[in-house]
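The next part holds the structures, each set out as structure tokens.
Rule-based calculations on the coordinates, nothing more; no lab input. Just so it is clear, the structure is predicted and the values come from calculations on it, not from any experiment. Cβ atoms are built from the backbone, for glycine too; each structure is taken alone.
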Structure P
Amino acid sequence: MYFDLIKKLANIDRNHNSRETWKAFNLLNKFYKGSKLLKFTKPKQINKWEMIPFWDCKKAELRNSKNELIVSKKKNNLSVYSFAPKINKEVDFKTLKKHILTDSKRPSATIFHFRNQYRHWNPEWGFSLPYNLFKKLDKKETYKINIESNFKKNKGFLQSEYLKKGRKKETYILIGHFDHPNQVNDGLAGVIAAYETIKRLKKIKTKYSYLAFASIEMIGSMYYLNKLKKKIKKIKEGLFLTFCGINSNIVYQKSFFENSLVDKIVENCFLPKKKNKSLYKHRQLIGNDENIFDSVGFNIPTGTLLRWPFKEYHTDLDNIKITKKEKIEEMISLNLKIINIIEKNNKYKALYKGVPCLSSNKIKLYLDPTKMSKKKNKVDSKLIKIITSNLTLDEKKYVSKNHSLLYGLMNNSVRMADGNFSVLDVARKSKLPFFLVLNYLNELKKKNLVRFLDEN
């Protein structure tokens, strides 16, 4: 169902603020029942960033002297610069060239010109042309420019949020930006992945609250955080989602703080992956709304989940044809796994002093290093089967190659049981998947050796 919504929204002119953008937001909120439209009309400036004006562009055409149409907004929203001002004049090629965006490295692509959206006070007119088309333009010709547009500065702009209430008010946020005309994976697919995650969470009870936010990139996030100050205090950490449906591997770009709970959780989820190819520093690949949530005064640690590389980035080649539902589903599943870890990450405390005899017939939780060191690293025991029962296939392969780590898990589990460490802390120290560690600690609990501090 949600993939049909993506198809419907894909070619709508979702620039920062326009009639089409409002239409798209309304379609999103109609689909996800219980989501909420937010309208922003004040303040006029935040940190010298201006309130987003309403851009009404009824027509944008580029023609030659023979009145032959070269490009038109009607055929492709990216053909005209977003927030281009009104103009109707004839120019020579030299003048036109200064107002043309093209890319010889991606010759068939229409490039997204986004700068005007961040410079409302001084917008530039112009057209985006595929390089293959640009090469054919006659340098001796004159060209007719006709852009029929106007700006309304007091109309305000829209955004959206979708909340799953938990037992606690502490909230984790999933963010995607909703703008970017005629593009699917940059922005739109991330919003849908976030909203779909919340929709599925609504079917279960949760300890914490979870919020999806469809932002107008950067500026929208600043206005959101500025306006909703009381709500923002409840937001602990976040994830920005983007490039969700393309055929590339999921990677993670850490928050600015690089050591947040979500940073640690994702790193644990990525244990079976090659770290140098899956974990990146803050803004090492791209920069989006996570930079606003992370910023001074808000200090909400926010990492980025994305697929990389992305050669269709900021072009009309980022379309529904390259977007795979199964790839979006994989991102949603990872979101739910991260949330599951947040929910189940609990501190625990020993009900013993010293070191328990784990090899005792009454306990039988000893992880024998001699067995683990055997050729092929196979340990065929009931306990191993129990603690690895709900791991992914990749995690099971990782554990089978690193059986010796289980001995460390045994020692770390009993030594870190002073009430100051969580399941995730033990998992990180042991370099093992979270749910394997949780399963082992649950076995210790069954033997009345430990208790979890927050089980309600």
Structure Q
Amino acid sequence: MKAVISMAEMITLLIFACVLFVCILKDFSILVALFLGLICFVFYSLYRKYTYAQIGKMILNGIKEARTILIVFSLIGMLTALWRAGGTIPFIIYHTLLMVDSRFFVMFAFLLCSLVSFLTGTAFGTVSTMGIICMITGKALGISPFYLGGAILSGVFFGDRCSPMSTSALLVCELTGTDIYTNIKNMIKTSAFPFIFTVAFYAITGYVGISSNVTTDTVAVFADNFNLSPWVILPALIIVVLAICKYNIKVTIVWSIIFGIFICLYFQEMSLYELFKCLIYGYHTENLTLAKLINGGGLISMAKTMAIIAISSSYFGIFRNTKLLDRIKLWSNTIAQHSTKFATVLIISIITAAFSCNQTLATMLTYEIANNLISDREQLAVYLENTVILVSALIPWSIAAVFPISTVGAPTNSITYAVYLYLVPLWNLFISFMNPKDKRAGLLNSVRRKCHEKTAELR
């Protein structure tokens, strides 16, 4: 019976992987891929003799796990609309456009997002503030969203990985029982070269995405259509200050929304009807030059992203109740016998990130699977930080990737330009194969087993 179930697990996971691959290859909506994946898992649950009522409960419980994220998404949709309509983003762009060398703006976008994410410890908070500002400013400079999206994605996860205030860094510490500052020291050591290389790479290649030059008209359009009083910057300052002070993200965004509403009503002289329409449908202007730069935001703009999160989160309950991913534990032991410890954790992280669609769950699953393979707690902690924390943001259907990309309006393929995210794992993979001790460690279990077998034969 167990063999039959194991076969069913493998078939289900294989079908899911094929569906995702075909949908991505044919450029179908990720919603289609995730919905078809959900059908696969429902059929597997039915095969395991779960009732429709039980499966429905699993799905609802999974969605409940992501209710905070869904609420935050709704708030961010309204927030970004207010930042546009209130003049917060136009103010920042107006005062920076003529001071920035467009040839190096992609590099600056990466560095700015890295700094803010390190200070705040949140990738989502950074992309909702500095990420949006960098994207709109870059577009005004004539830079392709592809290049901007990759640099922003790299930057926001720099701090998410190694900030002392990062929830993912704290989660790794809690799981492994290690000190966060020791982990940060180890993370800096293992990512110094990738960071320097990323800065140089963006400095050299960033200018490729420039399609036009900034004109006086481009800058003047902001001053002509908005009251650019210094007070309009308050909604952005509020969210940065409160994030640094480690206030709850929902509270932080709500306060920024409150200030944004005040700015729209008082400084931009919007009516209550215009304000309400803006919150729901986003900011829209008939000025073609301005519209190309800052139109967007609103609750409706987050509908597709929220649907992706809801469907991918529904997987959680099914995985948790059916133990569908438990088979990965057995596969990891086989992998560990023929590779390095880091390579094993990296492969595990790719699998868990792909199937969990969530950074937190992927981290917990990777830890659970790799825990028995690596005895050194500090080593395990840095391995988790150098794999699953970053790999999750490289999975196109993962929340860690979907949220930043959709928030800034970058194309999905901009993931390929987020070089920092895959350079850290690849660099450490290379180092692990260059380290004789680490290389031997992956084969240790296999060698020991063979030695025991040989000893038994001699006896």
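Laid out as a table, the results:
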item	result
Label whose coordinates, when relative contact order in percent (Cα under 8 Å, 6 or more apart) is calculated, return 14 (choices P, Q)	P
Which of P, Q yields 29.1 [mean count of other Cβ atoms within 10 Å over residues 185-192, calculated]	P
Of the structures P, Q, the one that -9000 was derived from, the read-out being helix-only ellipticity at 222 nm (-39500 (n - 2.57) for each DSSP H run of 4 or more, over all residues; to 500)	P
Structure from which 5.8 was derived, distance in nm of label points 7 Å out along Cα→Cβ at positions 41 and 409, options P, Q	P
Answer label among P, Q for the case where FRET efficiency 1/(1 + (r/R0)^6) of positions 265 and 305 (r between Cβ atoms, R0 = 25 Å, to 0.05), calculated from the coordinates, equals 0.35	Q
Mean count of other Cβ atoms within 10 Å over residues 145-152 - structure with the largest value, from P, Q	Q
Which of P, Q leads on distance in nm of label points 7 Å out along Cα→Cβ at positions 273 and 289, largest value	Q
Which of P, Q leads on Rg/Rh (Cα atoms, Kirkwood Rh), largest value	P
With distance in nm of label points 7 Å out along Cα→Cβ at positions 65 and 257 derived as 2.6, matching label from P, Q	Q
